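What follows is a set of structures to go through.
Any read-out appearing in this document is the output of simple, stated calculations on the displayed coordinates, not a laboratory observation. None of these values were measured; they are calculated from a predicted model. Cβ atoms are built from the backbone, for glycine too; each structure is taken alone.
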Structure I
Amino acid sequence: MNPNAALEVAQAVRDACREAVAEAWEDAGVQGLCVEGRCEVAIGAIERIALKSIVERVLADREAAPER
């Protein structure tokens, strides 16, 4: 994997983590969990991210895109 592809994968993973944490944090707050509980829920959301799917999607998008 070239450095640009690796960077795109890393950025996609970071974005997925940010989205998962924000959604989990909000949902946990609505459920009335304390800060510690919200943190645990957010960590669990990160752990459930389908990394393989993200990598496959980014690499497929790169293959489908015109050369850069």
Structure II
Amino acid sequence: MKIALGTVQFGINYGVSNTSGQTSQNQIQQIIELAKTASITTIDTASAYGDAEARLGQCGLSSF
């Protein structure tokens, strides 16, 4: 089984049950660190996800 980290909420307010809005940069960094410890190696992102790619670029993704 392969698990990927979805990142749409990193870049835009997304989801019908999303009441907190866009994920903060600090939360993104924490999520990335948790993904590393959980051996998640795939990140799902796209240009349609607002500034998610730019925000991910600030997190040091060399292990992905």
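With distance in nm of label points 7 Å out along Cα→Cβ at positions 7 and 39 computed over the structures I, II, the top value is the one for I, the highest of the group. Given a value of 3, 18, 22, 17, 12, 10, 8, 6, 3, 1 for P(r) over Cα pairs in 5 Å bins from 0, in percent, calculated from one of I, II, which structure does it belong to? It traces back to I. Identify the structure, out of I, II, from whose coordinates helix-only ellipticity at 222 nm (-39500 (n - 2.57) for each DSSP H run of 4 or more, over all residues; to 500) was calculated to give -9000. Traced to structure II.
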